[in-house]
Structure P
Amino acid sequence: MSVLVVIPSRYGSSRFPGKSLADVHGRPLVVRTVERAAGMLKADHIVVATDDQRILRAVQAAGHQAEMTGDHPTGTDRIGEVMARHPEAEIILNLQGDEPLLDPAIPDRLVGAMQADARLDIATCAHPFADRAAWLNPHNVKVLVDHSGQALYFSRAALPGCFPGREDRGHELALRHVGLYAFRRKALERFLELGPSALEQAEGLEQLRAMENGMRLKVLVIDQAPVGVDTPEDLELVRKIWRE
């Protein structure tokens, strides 16, 4: 079962333009992310998908594969363009290009879940909330799962809505979603054909498109989220961790 890892990487990040090429211990951020992905045991091909020649050249200069794509509204659409060029790929893994400290065992677990259960369309991951404040933060996406780990719903709201007097339990029942995905090829093709759904547009969460259309989405629980880079402050933290 061939596994294609696609790492979408744009230069024009709204919060941190050019972050993909920011230096992390002598190499661009996106290259450090590819190096972490290369530690996977279950990846057959790793491709950086970009719309910027500077990123393309930086990745290729480091000896890794990169492909130019057209202009797309989302990273998932960009991944779809790359997938179409790789007809052999049966599982497509979406890794973010700004996670140079990613533990490769996490995406390996996602692939393993897909290989173990042919009924799954998508696998993703989440971790417990550290506290109630993080659960209340609308920037942190919540996911509720059933006893088998199947996703019930994703939201920016503080789910579950708690009965008066039981609010202190909410953060213990939800998980904080981490935006890594493994797609079965047919599921990703269908996902892209469907177009944005009503709940997806209301919440601003692409994964709800899959749920509204009956796709099976498995959530694997991990200990904590990888340290990503969304701001210059995040970059300094990553550099500090790298030095240590």
Structure Q
Amino acid sequence: MGRFFVFGIILTLFIAGCSTEEKISFTNIDPIENNCEDCPKIAIDLPIAQPETTPEAQKINETLTEFAISILYYTDEDRPDSIADAIADFNLQYKKLKEAYPENIVPWEAKVKGEVSYENERFVSILFDSYVFTGGAHGYGSTSFLNFDLQTGEELSEGDFFNNPKEFTAFVETIFREQNDLKPEDNINSAGFMFEDDKFHLPASIGFDNQGVILIYNPYEIAAYADGQTTIQIPMDQAKAYINSSWLDTTE
């Protein structure tokens, strides 16, 4: 009798511990901004995975930080370890250029804003809008998605989501051709696009929102800068046939 009583207590504590385990949530804290005079305009607004002490949240936050750094510091050589260091280097490069060409310098600018676009029990999709201007005719704006496994904190790729990437690519190409009035037999670049080797491919930026899957080709990816972004939105009821069921929300 005593053994069953002790076992019952242990089981109750185990279940209680599991039920009170904290889930990862995301909060946008105060944006990081430049605070020096005569410096580039910089604003970094990132969602932070919490509680920050868990290994999964730490992995996610490290990847988010690395992404923000990559916008400010676009080479891999001696890349800074923190956003603060990346901002300091961005300021330094601007000041060097201004000292060399004081009459021609145009103020630099960098903005990164991230927000959760979709989340279920298994994964989260985070949408980033970024813009950088470091001189020239115009700056460069882009939209990116980072997708994370909430159970491990690992970043997910298209190969993780889709059962058969080739079949999904063919499905998306059909939609792309319909959007751009291209017949199945037409060359994919006949409408002014710039797919390498005249072969359709998925964009680098693939994410999710509450309606379904979003695919975004950023400027220069398949078209000229003046053409802007090319976006494909696929309702979830059409896309779910290609998605590994383990990632789908069971309530949908």
Structure R
Amino acid sequence: MIKYDDQKILDAVAATRKGDFQRLLLEWAKKHLRDFPWRKDPTPFGTLVAEVLLRRTTASAVLRIYQSFMKEYSHPQKIAAAEETKLESTLSTIGYHKQRTRILKAIAKYLVERFEGTVPCSKELLLEIPHVGSYTAGAVLSLGCGEPSAMVDTNVERIYGRVFLLHLPKRRRKHLIERIASMYVPLDKHQTYNFALLDLSALICTYGIPRCVKCPLKGLCDYFSQGLPRR
């Protein structure tokens, strides 16, 4: 159990930093967001496919196949009907192609059978889809459906974990980070905000030793204030 006082203090600290956190992150995003085809005019299905392709591989690897893949498999029905060997061959360059094929086939078949080939814009319904967890559901809602939703993967969790390092108890840490993330996602510009968190984690707040000097959030960050290892 989290002590009530611990959660109350964390909520108070998070509330005082919220406006500056959003403002600084969105300002940074104006010049530093990465350019990927799955970010341009995203659809619920395109976002869902992109998130499956991006698992356990690099964005640069997915970049090489995404557009051609979506051109050939533009609807769940096409993936559901595709030969597994052909899908595996198409996905072979990004790794885990057999596992990725099984996941995409399972998702596509479920969408066809349950929703006539459409992707629902409901978190509850998204979480019923095979192989769709909280992060992927949040991505589809925010990026594909245009509905404000937090996207917390291990990389985004790292940002919040460092910013609130001195105020996060060890127990149920992930739960509290998700609570902050939901509190922080803006009603407007939530897509840019979520992209910015992903890109900040990839470019600045990296695994291992972060590039704190270049981080727009360093003035709010407990990790930075403690003088911990940085570049």
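See the values below:
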{"item": "If Rg and Dmax of the Cα atoms in Å is computed and equals 17.7, 58, the structure in P, Q, R", "result": "P"}
{"item": "Structure (P, Q, R) behind the derived value -0.57, -1.22 of log10 I(q)/I(0) by the Debye sum over Cα atoms at q = 0.13, 0.21 Å⁻¹, for residues 95-198 alone", "result": "P"}
{"item": "Given 2.0 for distance in nm of label points 7 Å out along Cα→Cβ at positions 151 and 215, calculated: source structure among P, Q, R", "result": "R"}
{"item": "Structures P, Q, R, by distance in nm of label points 7 Å out along Cα→Cβ at positions 63 and 143: label with the highest value", "result": "P"}
{"item": "Per distance in nm of label points 7 Å out along Cα→Cβ at positions 87 and 103, the highest-valued of structures P, Q, R", "result": "P"}
{"item": "Value 0.50, calculated as FRET efficiency 1/(1 + (r/R0)^6) of positions 55 and 135 (r between Cβ atoms, R0 = 41 Å, to 0.05), assigned to which of P, Q, R", "result": "Q"}
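FYI, it's all coordinate maths here, none of it is from the lab. Owing to the predicted nature of the structure, the values given are computational and were not obtained by experimental measurement. Cβ atoms are built from the backbone, for glycine too; each structure is taken alone.
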